[in-house]
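What follows is a group of structures, each given as structure tokens.
Nothing in this text is a laboratory measurement; each read-out follows from the coordinates by a stated rule. No experiment lies behind these values; they were computed from the predicted model shown. Cβ atoms are built from the backbone, for glycine too; each structure is taken alone.
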Structure 1
Amino acid sequence: MKQVLILSGKGGTGKTTVAGAFARLAAPCVVADCDVDAADLHIILSPEPAVRQDFHGGKKASIDPSKCTACGRCLQVCRFDAVTAGPFKISETSCEGCGVCVWNCPAGAINFSEALSGTWAISPCRYGAFAGARLEPAAENSGKLVALLKTEAVKAAEASGAEYLILDGSPGIGCPVLASLGGVDAVVIVAEPTVSGRHDFLRLAELLKQQKIKSFLLVNKWDLNIEETETLEKAAAGLGFGLLGRIPFDPGVVKTLLMRKTLGETCATPAAGAVEKAWRALRSELEK
């Protein structure tokens, strides 16, 4: 089984659109949406309903009124303004789960319980199996949730004998991205030909170079700025990145997504053809 991770330096570059198209071209496969903070791959893959599993990524503190002596120690040590006096209470939304108040309470009146941070599930979709998760609003530990989801997706792929595991990663270089990198065979960065797009690409490229992961560049809407496309590709080649190709600006992409379909699923478009060509190039590289 080969693991292919699609990333981007920022949101909105076409990463999820490419991931959906790759899932169609790699079918039957397992595809996972690792962008748990803003998951949307399910919109175009339409997985079947499934029983969702709870994810507890951290803990929250709460005061037991029957044990509280109103000494005020928790108010003194909390650095997140989560404690209020008269009577003493801890705000669930403001609590960061650090546990300092728990350790400093002389009366042992503060409970420290696991908090529901999100949910995850694996269910059938028209290209194989889909692994998806959702982080609760304002919840933390998205990296832990991504790690859990990826582990379960690998298990599903191994159990089904899938040849490919397609991972739609988070934008940027934060914890969710780091959690999705483990064990992958190739990373595809989808970037736009703009000055800011080049900056975002270089930041992500630096991270991948340190991880020593085989990486490739795929330029989206390349024909909107030919000069910047050439500059971007030159920078990628200088860093040792493979060049998978160029996707042209194509109004048909929006029409396809509005139908909740993947590129090339309903009709042939210039963008769909470019993505299919990029997939063939990637497969060839992975088979070497």
Structure 2
Amino acid sequence: MKELVIISGKGGTGKTSFVAAFASLAQNKVLSDADVDAADLHLIMSPQITERHDFQAGHSAIINLNKCTACGLCRELCRYNAISEDYTVNHMDCEGCGVCVYFCPEKAVDFPVKTCGEWYLSETRFGPMVHARLGIAEENSGKLVTLVRQEAKKVAEAKKLDLILTDGPPGIGCPVIASLGGASAALIVTEPTVAGRHDMERVAQLADFFRVPVMVCVNKADLNPDATRDIQRFTEGKGYTFLGIIPFDPVFTKAMVEGKTIFEYNTHSPAADAVLRAWENLTISMDLQ
């Protein structure tokens, strides 16, 4: 079993559209959406949820007013000003540090585990999918990413599938770190801009740290051919695999609006032809034949 994580140093480069396109080309695979802070693969996959589970992580304080003597110590110690004058906790402000729990002389503060979101097992027209939704302003997205990947691996093992296609989060933070560890390869989708080049280099360094082989694909490449050539030279100079270039093509947006992959929307568009070539290069690089 192999796992391909498709990531980008910045948002908006088109990685989810690539995952959806590859999903229609790959055989014997399971899909996972590890971009739990802003999951959107389901918009194209239209998954039919078969299992729904709560995601619990972290804690939030609750003051038991029957025990509370209003001594004021918790309000004095709370650095986040999460406790009001009537000793109720604002859960949007509470960081779950636990200082009020440990120092309350009356043991009047409960500290239950929070339900931060949900994760799902689903079926799509391209096979099984594991995805999740993190609650508004909730933390622990890295832990949820790890959970999604673990469940995707379980599905792949149970159904004897050869490949996990993971839609990773953008950036280089905790969710990206959680999506990269142990992956077979990382495909960085970038674009020919100063920001795209800079952020591609940062996330490539992160993949190098975890010893995950790096592949690079430039989307909207014809908008700045000089920058595209610079990215290709940089990629090859670092020993990464350069999969190819994708031209700017409105078919990506039109397909997304209709909830389709680019191959379902228009198989013979310039972008579809380029993505197909990139996929063929990828299968050779990862030995997926």
Output 3.0 (distance in nm of label points 7 Å out along Cα→Cβ at positions 172 and 244, calculated) maps, among 1, 2, to structure 2
One of 1, 2 was used to calculate distance in nm of label points 7 Å out along Cα→Cβ at positions 188 and 276, yielding 2.9; that structure is 2
